[in-house]
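Okay, got some structures for you below.
Please treat every number below as a calculation from the coordinates, not as lab data. Keep in mind the model is a prediction, meaning the values are calculated, not measured. Cβ atoms are built from the backbone, for glycine too; each structure is taken alone.
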Structure 1
Amino acid sequence: MRCLLFLVLLFTTEAWSPVVRNTFVPIDLESTPLQIKTNSAAGSGEWIYFDVYTADAQYIARVQVRFESQIRCYISSCTSGGTNFTVQPGDEVEKTWTFRKTTTVLIIECNGVEVLNYKFSD
């Protein structure tokens, strides 16, 4: 299994930026969604992820999208196994993933279609 090199776009910028490993990117997912472009197909075994930290750099969780036979989401510290998307992403290989957070949910979109609305436990 290999990790993908992906590009990240913050809505406050105009161009896609290459990912620099092990770099903190100060972003508030409640005010600025995170976008990641991929070119992987379901069943490829590839995956993307990002880690979430508090403002004072305390680890919270890892959000991971795995391109298994069905594309699934894994959220460490929240799920013990993968979570199926409520809608499977389309067959397009080129995908733009958008991650948004509110105080109660994590919303994941693929090519503009909501594929997961994950409610945090109390």
Structure 2
Amino acid sequence: MVKDRNWRLENMLASLGETPEDVRDFFVYSYHFIDDRLFFLNARETLGEFPDGYAIVREAEMLLKRHGWEGDGTLELLWLPPFMGVGVEDTYGVVCFHVKQSNNGTSWFASKYALPFESLEPHN
């Protein structure tokens, strides 16, 4: 997933894997409830500009559905800063997938890295 004009975004998006197939091995979590999604990015809009972007989104949606997401809501990206203790300690942090299920408010996450937060319910 390479794009020249925004290398910082490119570095963070590398935490979503290099190929769509990489997403199949992500960790999945759920959480009740996140009501303010001001700082989430629409995954289709953001990744659609990159090669394999839409395929990565489809893989994330399929993964989350296999673990209990009912398919409603909009897939988003959530940036976790490096001080959160997720992934490699660098200056970029990592990005994970998020979707808030419309019918009951459950938030679903898919991450290349294990998320070390006790309040999340693991589904792997």
Given a value of -6000 for helix-only ellipticity at 222 nm (-39500 (n - 2.57) for each DSSP H run of 4 or more, over all residues; to 500), point me to the structure among 1, 2 it was derived from. 2
For structures 1, 2, which has the highest computed value of mean count of other Cβ atoms within 10 Å over residues 22-29? 2
When you work out relative contact order in percent (Cα under 8 Å, 6 or more apart) for each of the structures 1, 2, which one comes out largest? 2
Source structure (of 1, 2) for distance in nm of label points 7 Å out along Cα→Cβ at positions 30 and 54, computed value 1.4: 1
Test item: FRET efficiency 1/(1 + (r/R0)^6) of positions 70 and 94 (r between Cβ atoms, R0 = 30 Å, to 0.05) calculated as 0.95, pick one of 1, 2: 1
